[in-house]
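As C-alpha cells, here come the structures.
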Structure P
C-alpha cells in the first residue's frame with residue numbers, strides 16, 4: 001500500500017499570529033542600495049488597476065509583446081524631515097547615542113553639535129549609523145480621514161560623514177519620492193494586512209473540515225484532536241482559533257513601473273472605491289500590496305537578488321470607472 005503524503009496546512013513561519021502593535025511598520029533589516037541617499041519612503045495605498053506594457057523579460061515567451069499587468073497605486077505625498085538620530089552598534093543591538101530635531105515652523109537652525117562631537121570621539125565610524133526621522137502628511141491625501149502625522153525612521157546610505165552633510169540640507173524641508181526611488185527598480189513593500197478578528201482554525205490555518213459522520217452536526221470546523229494525553233498540554237503547533245489578519249507582512253522584489261506627479265493619469269473615473277482621487281505624487285507597483293486601502297505602506301530597497309533595473313515601456317493605464325459610471 002502506498003504511503004499517503006499529506007503535508008501540514010498553514011505556515012508556522014508567521015507564528016505567533018498576534019495583532020500588530022502599530023500600523024507604522026518597523027523595518028529591522030539592514031539593506032543598503034548603492035547610489036541612494038535615502039533608503040526608503042512611505043505612502044498610502046489607493047487601490048489597484050491594470051495597464052498595458054511591453055514585456056521586457058528576456059526569458060519570457062512574450063518578450064517584446066504588449067501584455068496586461070495588474071498594478072497597485074500608492075499615493076506618496078512629500079515627507080517632512082523632522083530630525084536626525086545617531087545610533088551606535090553594540091553587542092546588544094543598536095543603541096541611540098543622540099538626536100537632533102528641527103525647530104518648529106522653520107527650515108534651518110538645528111544644532112548638530114552633539115552629533116559632530118560624537119563623530120570626533122569615535123575612531124571607527126562603522127560602529128555608527130545615521131537615520132532620518134520624517135513625518136507623513138495624511139492631511140494632503142483626500143482619501144485618508146486622518147490628521148495626525150506619523151513619525152518614522154528612514155536609514156541613510158551608511159557613510160556617516162556624507163549622511164550628516166546631506167541631513168543638514170534636508171532638515172525641516174520636504175522629501176519627494178524621486179529623491180530616493182526611480183522607475184524600474186525593485187523594492188520591498190511592508191504593511192499591515194487587513195484585520196479579520198478572531199477566526200476558527202479552518203479559516204486561520206486552512207485545515208480540512210471533518211466529515212459529516214465524525215462528529216455531531218455543527219462541530220466539523222475544528223481539529224480532530226488537540227494532542228496526546230502525555231504531555232498534558234496543548235502544543236503550539238496545533239491549529240487553533242485566534243487573531244487573523246492585522247499583522248505586519250513584507251513582500252519582496254516588487255517592481256516600480258511608474259513614478260508620476262499628476263494623479264489624474266491613473267485615477268479611475270469617479271475615483272478609487274473607498275478611497276477617492278489621487279491628488280499627489282504616486283508610484284505604480286507591479287502586483288498586489290498587503291493591507292486595505294488607506295493603509296500606510298513602507299517602501300525599502302530590495303533584499304533579494306533581482307534583475308538589472310530597466311525603465312518599463314507603458315502603453316496604456318486603465319482609468320475605467322470602478323463604480324460602473
Structure Q
C-alpha cells in the first residue's frame with residue numbers, strides 16, 4: 001500500500017521533508033496543536049497512517065503542502081478500501097484540516113488547497129462497533145467495587161456509576177474537577193468534545209456511589225477523581241488519566257467475571273437503556289452531548305427488537321434431528 005501510493009505523485013514532486021525542514025514546515029503540528037489532548041492523539045494516528053501511505057515515516061515528515069488532488073484522491077480510495085466509512089471520513093477530515101493549515105501558513109495557494117481538499121465523503125453505513133452491557137453485568141461491576149474496601153473501590157464504583165448513569169466519555173471523567181459537581185442538586189457540568197459544555201444530573205445509585213467517594217476524597221480542590229497508590233493513599237495533586245480509567249475498567253471486568261468491553265460501551269448502554277425506557281431521543285441526544293440526533297439514533301436498539309419480533313412471526317416447519 002505504501003509503495004503504491006508513493007508512486008502516485010508526479011515524478012518531480014518530493015513529498016518527504018528533510019530533517020531541517022520538519023520544524024518550520026509542519027501544518028500537521030499546527031492543526032494538532034488546536035485539538036484537545038484526546039482528539040489530538042486520535043488525529044495524530046490518522047495523519048501518521050496517511051503519511052505512511054505516501055512513504056513518510058510519520059505525519060511530521062510529510063510535506064502536506066505538496067499534496068495535490070491526485071494524491072488525496074488516492075488516499076481516499078485506500079481509506080475507503082481498508083476502513084469503515086465513519087473511520088475513513090474521520091481520517092479524511094484530519095487530512096482536510098491539515099491542508100487548511102498548510103494554506104493558512106502560506107505553504108499552499110487557495111486554489112491548490114481547495115482542489116486537494118475537494119474529496120467526496122466515503123459512503124456506506126455500518127453497525128456501531130461494541131456492545132451494550134446487561135443489567136447483570138452492571139450489577140457485577142458495581143459489586144466488584146463495593147467488595148473492595150479501599151479508597152480505589154469507592155473511586156472506581158463512582159466512576160463506573162457516572163459512566164453508565166450519565167453517559168460520560170472517559171476523557172470527560174478524567175477532566176472533571178471537584179467544583180463541577182453540586183452534591184445538593186446532583187448537577188454536574190461536563191466539558192465534552194470541542195470544549196462544548198453540557199449538564200448531567202447524578203441520581204439514585206450513581207449519586208450514592210459518588211457520595212461515598214467524596215467522603216473518602218475530601219473537599220480539597222482539584223480533580224474529582226485522583227490517583228490512589230497501593231497503600232490506599234490518595235494524591236489529590238494527580239488527576240486520574242483517561243488511560244488509567246481504561247485500565248481500571250479492564251481490571252474490574254476481570255474481577256466481576258464480565259466479558260471484555262470498551263469504556264465507550266458504558267456510554268452506549270446509557271443511551272440504549274434510556275431509549276428503551278421511553279426517554280425522548282432529543283433529550284437523550286442532549287444528555288449524551290450529541291450535536292446531531294441521528295448520532296443518537298444509531299444506538300437505538302428498539303428497531304432491532306421490532307425486527308426480531310417480526311421474524312418470530314414466521315414458522316419454518318422443521319424438527320431437530322436426533323443424533
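Taken together, the values in this text are just the output of simple stated rules run on the coordinates, not laboratory data. Fair warning: this is a prediction, and the values are worked out from it, not measured in the lab. Cβ atoms are built from the backbone, for glycine too; each structure is taken alone.
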- helix-only ellipticity at 222 nm (-39500 (n - 2.57) for each DSSP H run of 4 or more, over all residues; to 500) computed as -16000: which structure among P, Q? Q
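Work out relative contact order in percent (Cα under 8 Å, 6 or more apart) for each of structures P, Q, then name the structure with the largest result. Display every interim value, and only then the final one.
Details: P: 27; Q: 15.
If we compare relative contact order in percent (Cα under 8 Å, 6 or more apart) over P, Q, the biggest value is for P.
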- Message: Quick check for you: by mean count of other Cβ atoms within 10 Å over residues 64-71, which of P, Q is greatest?
- Response: Q
- Query: If volume of the Cα convex hull per residue in Å³, for residues 32-191 alone comes out at 157 when worked out from the coordinates, which of P, Q was used?
  - Reply: P
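Given a value of 22.1 for mean count of other Cβ atoms within 10 Å over residues 96-103, calculated from one of P, Q, which structure does it belong to? Walk me through the numbers on the way to the answer.
On the way: P: 15.4; Q: 22.1.
This figure was derived from Q.
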